[in-house]
Structure I
Amino acid sequence: MLGLGAAALTLGLPSGRSSAQSAPLPQPAGRAILTVSGRIGVTNDGDSARFDRPMLEELGMASFSTTTPWYDGKVTFEGVPMTRLLQRLGAQGETVQAIALNDYSTEIPISDFARHGVLLALKRDGSYLTVRDKGPLFIVYPYDSDPALKSPRYYGRSAWQVARLVVH
């Protein structure tokens, strides 16, 4: 799977963080599309971390193709593995609350991220997600990789138009 094992994020990162984890987070050069707060150790705006699109892409992108209940046929999502984002921020928690532009909110166990390779998608089929098309950020699971993921439980954790994450 991608990134850290689930236990590393659930129990907190070891005290000897790598230089990438403890390096200061730059300020967004453009419009911020994501704010992360809560139990994080790396910030750039008070007790929060704000990201523009290039900052997220610089964390490293991954992709997978899957079917979803929201699109016809198989689609390819590209984005930042959630494990990588949380690792960069020195996150220590058990859940992430994802909050959408319309204030929809869902709680996601951090253990899901490594277990299932969950992405914070920025692109669908090579094009950036727009607000009109569930963007600018969409938390997606590789639903075709495990029949259990094709259920209301995981579809409900798949927040679109994500604007904020809170680590608990």
Structure II
Amino acid sequence: MLRFFLTFFLVMAGLFVFELTPVGQAYVVEPLTTGLAHSSAVLIELFGRDLAVNGIVMVDKLTGFAVQIVAGCNGIEAMILLAAAIIAFPAPWRYRGLGLVLGLISIQLLNLVRIVSLFYLGIWHKPAFEWAHLYIWQALIMLDTLLVWLVWIRYIPSKQNDDEAGSPPGGASVVAG
């Protein structure tokens, strides 16, 4: 347990430091955030809004309502927490890799839903936008991170399943009743 927590905190700290470096900003944070803004704009436009997008800013041409996707809204912090938890957990590396890929995708998909829903809330009811942005969606993204990790843990094969025959040593079989 101590090994898990130490590894978790070291990986998490390392990823947070990397996120803040010029290299991390230029090659991870900015492209991901810009891609998130453009993906959100595509979805919003599919639902009939006409937007102007400039980098990480989306503006509704009809109402003038705008959102800017900034640090804390791009899902990177949640992705860092999930990555640290998966890397720190004792599991075969192929499952860690699969968990990272699927987990990070799921966080970004939920974040896409978050941004689109917040955009519409902002157009329709500004106080609801503020409340949902600051309280509801922040908690839901972190809850999603925890749930993805717990689901991932649930599907890690046990050591016994990784054995050739899956039976106890000595060829004995176990009968459950």
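The numbers here are math on the coordinates, done by the rules we state, and not lab data. Keep in mind that this is a model prediction, so the values were computed, not measured. Cβ atoms are built from the backbone, for glycine too; each structure is taken alone.
Identify the structure, out of I, II, from whose coordinates relative contact order in percent (Cα under 8 Å, 6 or more apart) was calculated to give 20. Source structure: II. Suppose you compute distance in nm of label points 7 Å out along Cα→Cβ at positions 38 and 158 for every structure in I, II: which one lands on 4.8? The correct label is II.
One of I, II was used to compute helix-only ellipticity at 222 nm (-39500 (n - 2.57) for each DSSP H run of 4 or more, over all residues; to 500), and the answer was -4500. Which one was it? Going through each structure in turn, the value belongs to I. For the set I, II, ranking by Kirkwood radius over Cα pairs in Å places II highest.
In this comparison of I, II, the computed figure 17.2 for mean count of other Cβ atoms within 10 Å over residues 46-53 is attributed to I.
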